[in-house]
Structure P
Amino acid sequence: MRCPFCGHVQNRVVDSRQASDATAIRRRRECEECNRRFTTYERVEEVFPRIIKSDDRREDYDRLKVARGIQLAANKRPISTTAIDEVVDRVERRMLDEGRREIPSDWIGMAITTELRNLDPVAYIRFASVYRAFSDIEEFIQELQSLEASSDVSDQGQE
């Protein structure tokens, strides 16, 4: 494994354990050249379905692209990188459970909005506003009111 700091290929594993969802092995490594530590993850390579874009193009699934979209929505919010990774993991698991060779990008967008709605309402609204491409302020306000109404219902259940 190449050190991300100095590029040296000799390193040693300092710690190894299962990731929280047991789908990966997390390894802490230390570079033998610069002595800096970094983390790697070892996962089973799964074959993800191809993504059908809205203009009918097909492209390979890209985990980093999904994570980047969520990170943008979560910018300056109290959401950890671990929480974002867990959202991506849950969306991927649901996608694989579908068992399809191709899946529409809309399906992924809806899965992410569902996850973000439960995680952080501001990140949810940010993501939904881009994903759904609200055409006017009224659609945006309706979505906010829907979020507020569902929040009020869950708050009443806790009293």
Structure Q
Amino acid sequence: MITKDNLLDWLKEVDRRLERRLMLIAVGGTAMTLLGLKPSTVDVDFCLSSDDAIVFERLTKGSRFKVDIFKDGFIFSEQLPEDYADKSAEVKTGLKWIDLRTLSLYDIIITKAARYNERDEEDIKAIAQLGKVDRKELIERFKKVVGTYAGRKDDYSYNFKIALRHF
């Protein structure tokens, strides 16, 4: 399991080898761990621009962690709206080259609803308990994404309705 401290220490190593700025947006369990909503994550998930992904992939090849990279807001099986990076939350790190962020709580929920396994259910409950997500805004955000889903839209909509019960 990868804790927040493990993740930040690893990112410091990556940061030392960088020669230019790049934005990493944590996704899924990685975002939840960085936000302090769960103690650890199984793997490391980041979304980057296509250009930044090339650099990051090179620097993390053979990493001690399993690293999944998503590009340009296409996360798991859906394309987030163009403003996903603007809505992301900054994580203060003191890193020189890495601008570390997490997906917004809304986008975490929406991406977790696509797969919706037991861990996703637990993560969505943890977000709901914060009381910081507006149900109507979450529904509107979902409407912007559901049409981009790569799988069965009926299944995604059903999973989202289950997730909505927590809000």
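Here volume of the Cα convex hull per residue in Å³, for residues 93-140 alone was calculated and came to 110; which of the structures P, Q was it taken from? Computing volume of the Cα convex hull per residue in Å³, for residues 93-140 alone on every structure in P, Q gives 110 only for Q. If you line up P, Q by mean projected area of the Cα convex hull in nm², for residues 53-124 alone, the top spot, with the largest value, goes to Q.
With respect to mean count of other Cβ atoms within 10 Å over residues 37-44, the largest value across structures P, Q is given by Q. Of structures P, Q, the largest value of mean count of other Cβ atoms within 10 Å over residues 5-12 belongs to Q.
Here relative contact order in percent (Cα under 8 Å, 6 or more apart) was derived from just one of the structures P, Q, and that gives 23; the source is Q. In this comparison of P, Q, the computed figure 44, 29, 25 for Cα extents along the principal axes in Å is attributed to Q. Given a computed value of 3.1 for distance in nm of label points 7 Å out along Cα→Cβ at positions 69 and 109, which structure among P, Q does it belong to? Of the structures listed, the value fits Q.
Throughout, read-outs are computed from the coordinates displayed, never taken from laboratory work. Predicted model, so just to flag it, every value in this text is computed and none were measured. Cβ atoms are built from the backbone, for glycine too; each structure is taken alone.
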